[in-house]
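Presented below are the structures under discussion, each in the form of structure tokens.
Bear in mind these aren't lab numbers, they're just calculated from the coordinates by the rules spelled out. Fair warning: this is a prediction, and the values are worked out from it, not measured in the lab. Cβ atoms are built from the backbone, for glycine too; each structure is taken alone.
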Structure 1
Amino acid sequence: MKIDPWSSSQYQDYGKLRDEFGIEEFAEDDWFGLPHPHRLLRRGVIFGHRDFGRVKNAIQKREPWAVLTGLMPSGRMHLGHKMVLDEVIYYQRECGAQVNIAVADIEAYATRDMPLERTDELAVGEYLVNYIALGLSPERCRVYFQSRDSDVKDLAWKLGRKANWSEMKAIYGFGDSTNMAHVHAPLIQAGDILHPQLERYGGPKPVLVPVGVDQDPHMRLTRGIAQAFRLFNVTKTRDGKIGAFVKTDERVGELLDAAEGELKKLGFIDMKRIDDYKALYVNSASSFDLPAIDEALARIEPRFGGYGFIPPSSTYHRFMTALDGGKMSSSRPESGIFLTDEPAEAAKKVKRAKTGGATTLEEQRKNGGNPHGCSVYELFAYHLIEDDGELAGIYESCRDGTRMCGECKKLGGGLIEKFLEDLGEKREKAREMVGEFIEQNA
């Protein structure tokens, strides 16, 4: 399988995607214990992750961590875009996350030929206003434009030392006709993802990037680059021990001294040091301890001229089925609900939507409907119905044939109309806040 971050492909076999690209299943154990778990977590809409355990550990220990998300200012904001923001707002409100939002104007210019002036207009008027209306707070939040942020651009230039052309071709499928601005765009994204760990933003820490699975190539590239810049490699050896190995030939003794001191603070006493191998073996540690050891050593690396990048974590959400059965897209107004749709028109879209119903009412009463892949049921599950019991009732009555599609469309139309009316009122207030919001987070 090939995943293209810039395509309009719709992915259905999420299990195959997990297996082929090494994404872990996001199960109840992963979100259980988080404060007031969001519906996207507890309903399986978030289906996979990389290294979410690091983030969960930071949340539960109330240690610093960050979330990074981006917005592509190339079209109107729809409910598919809202899913990521819902997750971000949850982490901000309930889990103490430091929020970083990148306006991906460089990527929009490089991959979609969007003029920077137009991206400014869309980013603020179409996205940021809606973000504020949906509940994003300026507290612990930073919004920036890629094209104006020297930290991100300078870091992207430096990160390029650890990526080569063969790797970029393998991950992204770039060819001879790919323009160089497009080639550079993933490095800008790597700069976005890793820059919250720079010293001026608090240093090494877990960073979570919630995305659709189409963005996983960026995560694979960035995780590899982050590891390549590390001064320590913390790993499980062939004989089952946890070892910390210095990757540079400079100041090896000082690095091992610092590592020993840091690990003793964590309670690890039984260690074996072999300077000739540039190695420190933590005999009393297990695989369970590896992330904590890795993060502890990452935090000392800036003292020695390194970055100490902790590999970024990610969660992956399912794509919403378009109202007409395809993939929701800003270029196809009929495909989805856009946040600036007229409420009454949005309700009509829901009533015209493709559902999981049978061909005839008689057949549906006999065999039941299919909520899986039904765009109206997804509206309920992803956005419109918070109560799990109410949602389960709709699911079961659809499956057993006692609920017809018309009833769901009527309910969905009314809920989306009310949601957009309320959002429109909040958006008017949000417009008054935008200038202050950007100024505070410039």
Structure 2
Amino acid sequence: MKILVVGNGAREHAIVHSLASEPAAGGATHELHAAPGNPGMREQATLHAIDANDGGAVAALATALGVDLVVVGPEAPLVAGVADAVRAAGVPVFGPSAEAARLEGSKAFAKEVMATAGVPTAMAHVCTTTDEVAAALDAFGPPFVVKDDGLAAGKGVVVTTDRDVALEHGRVSLEARGDAGTVVIEEYLDGPEVSLFCVCDGTTVVPMVPAQDFKRVGDGDAGPNTGGMGAYTPLDWAPSGLVGEVVDRIAQPTVDEMARRGTPFSGVLYVGLALTSRGTRVVEFNVRFGDPEIQAVLARLRTPLSVVLLAAAQGTLAELAPLNWTDEAVVNVVVASHGYPESPRKGDPVTGIDAAAGLDGVHVLHAGTAVAEDGTLVSAGGRVLSVVGRGDDLAAARAASYAGVGLIDLPGSHHRGDIALKAEQGEVEVP
């Protein structure tokens, strides 16, 4: 197949890596393209320097290349309607329409859909003024959960016991979006969080394996929220019937409700869950594969990813055999730049990637890298690399990933040292 992957982060690199690792028909390899891509994808895909948010440019490129499938990775192009433009050009595309992408683009809209579909989620107030935010905070009490109602690159949520911090986040979020600003204040959900990706074609829902990510910047969940500092799979501590419960009670009712509204959902529905003392609850919906979780999940997928994505794009998921997975454990550790997440420093040289990738069971995915004028690989964002380790169990996978991290040299960089540690030690408890 000839496939175009839209985006430039570690999520898109993970997709390219997975596609490049699978045999195509007759034993040939896929012809892969990425727009705009990143330096880590150069060995596996042809890069095209276009704006990923420009639907017309993406559609024109897909048409000129004659691709069989376009995969739109990030949320911003989806909300901007890039998938719509590609579909209008007659090219199969994996990713929801702009209207369906509102499930991530507006948390208030997602709450409305969940309520109509009977999906279990946190109680919430949608606020449009600071006074309303203050009243909602007092109604729920601490810990406070304040969500910017819009795309915020995974950093629009504040969870804190400090009312002043919560109120300030609400105020800043409202002011940043002007007259149209809204903020969602939610009840705090106890229990461990789980990410489950459900591939959808507008009618059928096919779940992947669950993963858990680590949102805060420091060990022990210290410090501010980030886009994600690492992830792992499988979750041996999760209830055995969790995936089936999520499909039956959450994903399928949501897909059915979107179809009823005339905006069928095709792509991946990212279901962020909390396993609370009162049962499974939705924390959030996203409309794309989660980064850093998908880096770990795809490393376990045996079914060719291209087959899954094309079936979703063409509405034939019901004909697909159950997905096949390895029994391996996978741990992804994110290497972040100096100052991340508040003020990430760019332009620092990055070395040691080849040495890390040379380790058994390790591969390295680029997230925020660039090539300097002198040809040097340098940091170009907050989260710079994902170091993915595989092993027979979590201990082996953690050892592989952290051995790889230890060979990476990025001045001033930092990473969490406790990714999957509690799970390895059997210390994750479901209330």
Thinking of 1, 2, which structure, once distance in nm of label points 7 Å out along Cα→Cβ at positions 99 and 243 is computed, gives back 3.2?
-> 2
Working back from 19.8 (mean count of other Cβ atoms within 10 Å over residues 43-50, computed), options 1, 2, answer is structure 1
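Which of 1, 2 yields 2, 10, 18, 23, 21, 15, 7, 3, 1, 0 for P(r) over Cα pairs in 5 Å bins from 0, in percent, for residues 195-330 alone, as computed? It would help to have the intermediate numbers written out before the result.
Working: 1: 2, 9, 18, 18, 17, 12, 8, 5, 4, 3, 3, 1, 0; 2: 2, 10, 18, 23, 21, 15, 7, 3, 1, 0.
Clearly, the read-out refers to 2.
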Using the calculated result -8000 for helix-only ellipticity at 222 nm (-39500 (n - 2.57) for each DSSP H run of 4 or more, over all residues; to 500), pick out the matching structure from 1, 2.
-> 2
Calculated from one of 1, 2, Rg and Dmax of the Cα atoms in Å reads 20.5, 64, and the structure in question is 2
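One of 1, 2 was used to compute distance in nm of label points 7 Å out along Cα→Cβ at positions 147 and 419, and the answer was 2.5. Which one was it?
Working: 1: 3.2; 2: 2.5.
This value belongs to structure 2.
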Origin of the value 14.5, where mean count of other Cβ atoms within 10 Å over residues 235-242 was derived from one of 1, 2 | 2
